[in-house]
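Read through the structures below before going on.
Read-outs: derived from the displayed coordinates by stated rules, not from any lab. Everything numeric here is computed off the predicted structure, so don't read it as measured data. Cβ atoms are built from the backbone, for glycine too; each structure is taken alone.
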Structure 1
Amino acid sequence: MFSKMHHVAIIASDYQQTKEFYVEKLGFEVIREHARPEKKDVKIDLRFGESEIELFVVENPPARPSFPEAAGLRHLAFAVENIEAVVAEL
């Protein structure tokens with residue numbers, strides 16, 4: 001039925017911090033980036049292997065409900081060789 005995950009969408013609130021984390025720290029490649037004044041955001045598409053991450057950077061997004069099982073993206077997990085090394089690097 002499905003052959004792969006196409007993309008994950010993430011909403012962030014701080015352009016500089018978000019781009020630094022995903023591009024500089026995690027090393028994802030920027031595919032395209034553009035401001036969308038009509039939506040008051042910046043959309044950054046990143047390459048993650050064969051998939052993509054869509055980052056929507058909005059100045060004041062609604063707060064996430066405090067319950068971890070709330071609707072929406074709960075978390076995004078990546079497989080790594082050495083978790084301690086990755087945590088230390090980040």
Structure 2
Amino acid sequence: MSPDLILSMGQRMLEMAFILAAPVLLVTFLVGLVISILQSATQIQEMTLSYIPKLIAAYITVLVLGAWMLNKLLDFTRELIVNIPVWLK
């Protein structure tokens with residue numbers, strides 16, 4: 001295996017990790033932002049108030065997008081396994 005191949009595989013793996021994590025991170029970020037704005041507007045300074053909505057939002061996001069995320073991961077894994085003989089030449 002050449003160093004260029006290893007670097008490109010590492011880059012693809014990082015891209016796949018970003019693609020799979022981005023929806024959950026984005027949704028929890030937006031929910032946290034909305035909760036923070038509401039806390040500022042109502043002057044409620046409870047630190048633990050945002051944890052439950054973030055957990056619920058992450059859970060719902062995984063339920064809605066879980067099949068898509070799993071398909072992306074399976075496609076990537078299949079591509080890696082199919083290309084093993086090509087890379088070992």
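Out of 1, 2, which structure matches 2.9 when distance in nm of label points 7 Å out along Cα→Cβ at positions 64 and 80 is calculated? The partial results should precede the final answer.
Working: 1: 1.7; 2: 2.9.
Checking each candidate, the match is 2.
One of 1, 2 was used to compute helix-only ellipticity at 222 nm (-39500 (n - 2.57) for each DSSP H run of 4 or more, over all residues; to 500), and the answer was -30500. Which one was it?
2
Taking relative contact order in percent (Cα under 8 Å, 6 or more apart) from the coordinates of each of 1, 2, which one would give 29?
Structure 1 accounts for this read-out.
One of 1, 2 was used to compute distance in nm of label points 7 Å out along Cα→Cβ at positions 8 and 24, and the answer was 2.2. Which one was it?
1
I would also like to ask the following. Could you tell me which structure in 1, 2 was used to calculate semi-axes √(5λ) of the Cα gyration tensor in Å as 22, 17, 16?
So the calculation was done on 1.
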